Structure 1
Amino acid sequence: MTHRINRRQSLKVLGAALAVPAGILSLRESAGPAQPVRWSGETLGALSSITLWHPNRTVAERAIRQVLVEVDRLENIFSLYRAHSQISQLNRDGRLDRPSGDLRAVLAESRRIADISRGAFDPTIQPLWMYYANTAPASGDGHALRQVLDKVDYAAIRDSGSVLRLEKPGMAISLNGIAQGYITDRITEILGNAGFETAMIELGETRALGAAPDGSPFSVGIVDPARPGQIASDVALANAALSVSGGYGTLVGGVQHIFDPHTGRSAGHLRQVAVMAPKAIWADALSTAIYVAGEAAATSLLAAYPGASAILFRTDGTQTRY
């Protein structure tokens, strides 16, 4: 399976269409050679796919239909592209009554990584997106940018349990830097609980359930940010998640799309960051935080999430692993 470069990821999963011998991936419902069944579409604006291996195609197709119902439910919470979503309501009204447990959980994790990263990760970054989407970079002035930055403040989110509030006028949140990981984890959990032992879930972020069909880890190629047609590094992925953040691919108002909440400008310490972690929500948030904060912050950020590691692609073309 191959992704073209999009907002968050640049990955290629190798060998994902292989079949395996009978018995390796069998569930209680049937036996025989496991075959891949794949769905592809879009989640939170990102190219997405789910691939399951199972001897009975009907069983796999039914499971995919069931998890897509859950994906749709979560999009109705987190999508900025749906006017009726909970996040859209919060941004529009400045408050949300009876927020879902999912939204509160992701906001809590957002606050944690925001604290650990000293604000390099900030879920209230959306006003900067809107500023650059509506203002040509050449015409943007420092005063206008400072006014926007006043609205970027994750500490001004209030959660009383029954009500979420954005304390400053004009505040807005975007959870695309973490919610895709949350959705990926949720779908992986559902499939694992249903008895599936091998799957590749790519819902804006990537997580492997089990190993590849032949029993080895999935081989995942990370695209070279300087030469998108080539692979810069390979990682082995089994029962783990991968997230890649880079400033290429998507432009907002003509500038790269990952902003530093402290300066309001595009982050540029690194060219790309790939994070591997036990959970996609961790990998998702960490790749953004490290990309914004820079290499000096990588060790402390990774240490806060057990089992996490990273590959950093520097602006001079070199790379290093943490």
Structure 2
Amino acid sequence: MKKYTNTGSKDTRSGFGDGLTELGQTNENVVALCADLTGSLKMNEFKDNHPERFFQIGIAEANMIGIAAGMTIGGKIPFTGTFANFSTGRVYDQIRQSVAYSDKNVKICASHAGITLGEDGATHQILEDIGLMKMLPGMTVINTCDYNQTKAATLAIAAHHGPVYLRFGRPKVANFTPADQKFEIGKAVQLTEGTDVTIVATGHLVWEALQAAETLEAEGISAEVINIHTIKPLDEAAILNSVAKTGCIVTAEEHNFLGGLGESVARTLALNTPAPQEFVATQDTFGESGTPAQLMEKYGLNAASIVKATQKVIKRK
């Protein structure tokens, strides 16, 4: 099985910040808006280098989305930045009406997603944002796994015309994908080849899936790991081709099992080739305060849970 190396843990939000900085130098139409969280979103360098293209909106997220939608009419490519909870739940009406319905070229960039926001607790965490955003017609939904992939995705969405939701996180996590990777929206990345089970993971759970695959290999189980960085549009062909070989699948995500990646995969299987599936995700619950590691363990969002789900799904074949 192909092995992956952590080249140094980094937070994915810094990948967004560095990608945005590069866009500021290469694309004069890129503008940035922030809702009073410039430092947390790593937007300081863009602000310092391009003050005329940076807009501090304050704690007024609905206004930020409306301004961003208006900017697209003049040909600008606005990137909005705040926490995932405030990027989606707080401003869903504005996103639906002013961005999605109107097909505006707004890039909604959301940090501190899932429960790994940690100590700030349930009011700031969000585990339903993927579901909210993927149900909007025309909305592209991306959930990156590490620093390098987040930077590459930030660059890629600037060239994509249409509304995008880019989701990333706060904690430092393994950085293992290539620095020079080509990010293709809607194209899954197969990380390992396997014959016994397909594991599709997104976001922080991709690295956990790779760790689980190593454990499973030691147990004589061959796992095919696929990185689903784009949840919508979903690379259905990659999933179906893999499951045709392995006969079962585990989905892993830092999100509620209702409305997330797992449900999109289940729909794909149901409409094409039904197969046993197990979900590694939160079980219709809010989060709580704690360190990211503590919460990932408590809510079963780690390599050990993926191993257990794999063992269970294989017995169902």
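Just so it is clear, none of the values below were taken in a lab; they were calculated from the coordinates. Since we're looking at a predicted model, the values are computed, not measured. Cβ atoms are built from the backbone, for glycine too; each structure is taken alone.
With distance in nm of label points 7 Å out along Cα→Cβ at positions 70 and 222 as the yardstick, tell me which of 1, 2 scores highest.
Looking at the calculated values, the largest one is 2.
Tell me which structure, out of 1, 2, gives 22, 17, 9 once semi-axes √(5λ) of the Cα gyration tensor in Å, for residues 94-165 alone is calculated.
2
Going by mean count of other Cβ atoms within 10 Å over residues 38-45, which of structures 1, 2 comes out largest?
2
Here mean count of other Cβ atoms within 10 Å over residues 62-69 has been calculated and equals 22.1, so which of 1, 2 was it run on?
Of the structures listed, the value fits 2.
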